[in-house]
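Input: structures, listed below.
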Structure 1
Amino acid sequence: MNQDTRSLLELRKFVAPEFIFGLGARKLVGRYAKNCGARKVLLVTDKFLREHTLWIQEMRQLLTAAGLESVLFDQITPNPRSEETMEGARLFHQEHCNTIVAIGGGSVMDCAKGIGIVSSNGGHVLDFEGVDRILRPMPPLLCLPTTSGTASEVSQFAIIMAEKRRTKIAIVSKAVVPDAALIDPELTVTMPPELTACTGLDALTHAIEAYVSNASSPVTDLHALEAIRLIGLSLPTAWAEPNNLVARSQMLLASLEAGLAFSNAILGAVHAMAHSLGGFLDLPHGECNAILLAPVIRSNMKVCPERYQQIALALQLPVADLSPLESGHLLCNYLEDLRRQLGVSRTLGDLGVQKEHLPLLAEHASNDACLATNPRDLTVEELEAIYEQAL
């Protein structure tokens with residue numbers, strides 16, 4: 001029985017929050033916060049957005065106009081630390097907040113989810129590592145993404161750094177799905193080109209891994225393939241023309257579609273390995289995904305070549321006369337060319353990864369929840385070999 005037939009016959013569930021997509025969606029934040037019963041809002045963001053954009057000032061004005069108090073928490077770094085999450089939870093309680101609004105990229109939204117978990121359940125955020133370990137619902141959470149990549153605004157994932165262990169942990173639960181997402185393309189125009197590239201390639205990785213996941217379904221397939229098609233069409237333009245709202249809208253829609261796919265089909269070895277790199281060496285998540293994507297596809301290709309051929313077709317690659325395996329090799333070449341075209345040309349070695357790091361990185365990746373849905377089982381030795389190819 002092939003993967004398509006198996007996924008059609010097996011039980012699958014699909015979880016998604018309410019979301020509002022389009023220009024000006026951010027301006028509904030006051031209304032949606034009030035609908036959630038907000039009295040005082042913890043506004044979660046990062047220093048870059050506070051210092052270099054007007055979005056945070058606007059958010060506070062919109063909340064005030066709706067009759068709501070707000071308290072700002074912006075002590076969040078890329079690859080959000082567990083202690084940042086705990087500090088946010090302390091502020092939430094200290095200021096008697098009852099609702100969280102997160103505006104930012106994946107780090108901000110994941111940290112906001114962690115704050116919500118601890119605010120309702122107590123304990124330490126790292127206590128909730130794994131699947132369905134959250135007993136009490138979080139406070140209402142609204143998310144406004146400012147990047148087109150992580151889709152944390154619609155996912156049931158929160159990825160948090162365990163600093164002492166030098167690993168990232170995954171919290172997976174429908175309890176962390178936001179109550180609503182306000183998805184406004186205008187919020188993404190302030191991304192610099194390098195962030196546009198890395199977050200766009202992250203979204204592409206989400207869609208590809210969801211499509212070949214052993215937990216995929218006909219519904220997740222629809223979202224994954226459409227995300228892949230949109231990214232192929234719009235990412236180079238969004239990177240080259242940051243103020244092009246059509247390209248920005250297409251990329252944000254692609255990120256949303258990829259998020260709906262991977263939140264339900266989960267991911268694979270690329271993310272397991274990227275999480276290990278991010279936790280151990282604090283490396284940029286999107287860039288790690290971009291570097292690892294083609295090597296992982298080459299490792300997976302034999303078990304689902306037809307699926308990779310469909311991905312190549314969605315990207316409008318000339319594979320009509322090629323075999324599935326030949327299509328897969330062409331896809332890998334395309335992905336390597338695309339990331340270099342977008343300026344993502346470094347290797348893992350350039351990022352400071354050394355050969356002596358590989359056994360520990362592979363061990364950490366082998367314990368990542370995302371590896372369970374990779375289309376083929378990978379040993380620690382095989383993971384180490386893929387890392388070595390990317391050095």
Structure 2
Amino acid sequence: MNETAAAAEQRGQALLELGRGREAEEQFRIALAATPGDPDLLTRLAQALLEQDRYQEAHDASRAAVSAAPEHMIAFSVLSASLAGLERLPEAREAVRRALALAPHFAGLHVQEARVLLAQDLSDEALASVARARALDPEDADGAAVQALALYETQRFGEADAAVQEALRLDPQNVAAHRIQGLLALRRGGGAPAVEAHRTALRLSPTDSGAREGLAVSLKSRNPIYGLLLRYSMWLQAQPKALRIGMVVLPVILTRLLRPFDDQPWATALIVVVLAYVVLSWSLEPLMNTVLLLSNDRHVLGRPERLATYAFLGFAGTAVVVLVVGLAGNIPLFLTLALGLGLWTMSIGSAHTVQAGRVKVLTIGAGVAALLAVVAFAGTLAGLDGLGIAVMTVLLGGVAALWFTAFA
């Protein structure tokens with residue numbers, strides 16, 4: 001390696017330690033031009049690419065490093081991190097285990113394995129892995145933070161809180177510990193403690209998406225109704241799948257069971273409460289996102305949340321207009337159309353909670369419903385007949401969209 005390449009390698013390492021991944025990448029590429037295929041440089045390049053969330057390129061570089069040096073422990077660790085970023089979790093687990101076979105007494109690798117196991121929802125195995133890490137290095141704050149997360153995932157909240165405090169004692173600027181502290185505060189109702197913890201995490205790591213999302217939820221939790229529904233939602237998520245599904249269909253069952261008694265005041269009141277709960281549980285999230293968009297904290301909402309909120313407002317405004325015109329003009333068809341648009345309003349407002357691969361289905365459905373609603377509205381005002389099918393399609397599509405969103 002010539003002097004220019006050696007100097008570039010040193011500069012790249014210094015930049016990497018400062019978290020300046022793009023600049024570090026440039027320096028490592030300069031050094032690699034002089035010594036292509038060097039496994040150490042390829043590993044450092046992969047680390048710089050990981051800093052920029054360029055997981056595929058990091059995977060390619062670390063794979064090349066492993067091929068050049070099959071016993072390069074750090075290269076296997078970086079390869080595992082890149083595979084985890086690509087959500088290829090079984091392969092990520094295998095790569096970190098290859099690294100552990102080379103360095104079984106390196107605590108950081110056990111912590112990395114625990115993170116991969118947590119991503120696979122294997123919380124008990126993650127706890128065992130992080131326990132090995134803590135036995136090897138009790139003073140490692142990252143190990144304590146990951147242990148806290150594993151305890152949180154296994155519903156051992158008291159122990160999780162103790163592990164968080166230990167992590168913060170070891171490193172008051174540990175981002176993961178502050179985020180988990182915020183999660184624990186959200187379970188207790190959110191509010192100021194949750195906001196403070198997530199603000200601290202975001203200040204320490206401005207690009208941390210988990211801290212940003214946590215801060216958004218924490219800010220919304222200051223609303224007491226939202227906080228109450230949040231605690232209920234977190235409780236429900238911890239229950240068996242059968243119970244979660246049962247709670248989703250419970251309002252439908254209750255309204256059907258109460259229908260024979262709809263002439264009784266108590267039954268009417270209970271039906272109103274059930275319907276109000278359903279509407280509120282679907283609408284409060286996008287409504288609170290709207291409040292955040294109008295505040296100084298609008299930056300905490302990511303692009304999916306913003307798009308879902310804009311769509312929610314568009315459908316809600318359209319439903320109100322259709323309802324007003326229907327009531328003013330005594331057009332029953334418009335009342336049905338307004339109901340269908342209202343269902344789509346609640347569904348599309350929660351689009352950001354749908355699994356990434358299924359959002360497109362919901363978006364296409366919403367576009368078709370909007371087009372049919374425009375045709376039905378304009379056509380009815382123009383005196384055209386036969387538009388009931390379009391209206392019923394919007395209504396039934398809205399019902400289907402709610403169920404799709406609930407389970408997707």
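Values in this text are rule-based calculations from the coordinates and carry no lab data. What you see is a predicted model; the values in this text were computed from it and never measured. Cβ atoms are built from the backbone, for glycine too; each structure is taken alone.
Once distance in nm of label points 7 Å out along Cα→Cβ at positions 33 and 97 is calculated for all of 1, 2, which comes out largest? Write out the running numbers ahead of the final one.
Numbers: 1: 1.0; 2: 4.2.
Between 1, 2, the highest calculated value is found for 2.
Please compute relative contact order in percent (Cα under 8 Å, 6 or more apart) for structures 1, 2 and give me the label with the greatest value.
Working: 1: 16; 2: 7.
Largest value of relative contact order in percent (Cα under 8 Å, 6 or more apart): 1.
With distance in nm of label points 7 Å out along Cα→Cβ at positions 89 and 169 coming out at 0.9, pick the structure among 1, 2 it was computed from. Intermediate results must be reported in sequence, preceding the final value.
Details: 1: 0.9; 2: 3.2.
Answer for the origin of the read-out: 1.
Out of 1, 2, which structure matches 1.3 when distance in nm of label points 7 Å out along Cα→Cβ at positions 49 and 81 is calculated? Write down the numbers at each step before the final one.
Values: 1: 2.1; 2: 1.3.
Working through the options, I get structure 2.
Comparing distance in nm of label points 7 Å out along Cα→Cβ at positions 161 and 377 across 1, 2, which structure shows the greatest value? Walk me through the intermediate numbers first.
Values: 1: 3.4; 2: 5.0.
Of structures 1, 2, the maximum of distance in nm of label points 7 Å out along Cα→Cβ at positions 161 and 377 occurs in 2.
Supply the structure label, taken from 1, 2, corresponding to Rg/Rh (Cα atoms, Kirkwood Rh) with the calculated value 1.08. Please report the intermediate quantities before stating the final value.
Working: 1: 0.96; 2: 1.08.
Only one of 1, 2 returns 1.08 for Rg/Rh (Cα atoms, Kirkwood Rh), namely 2.
A value of -16500 was computed for helix-only ellipticity at 222 nm (-39500 (n - 2.57) for each DSSP H run of 4 or more, over all residues; to 500); which of 1, 2 is the source structure?
Working: 1: -16500; 2: -26500.
So the calculation was done on 1.
Taking distance in nm of label points 7 Å out along Cα→Cβ at positions 121 and 193 as the quantity of interest, name the structure among 1, 2 where it is greatest.
Working: 1: 4.3; 2: 2.9.
Once distance in nm of label points 7 Å out along Cα→Cβ at positions 121 and 193 is worked out for each structure, 1 has the highest.
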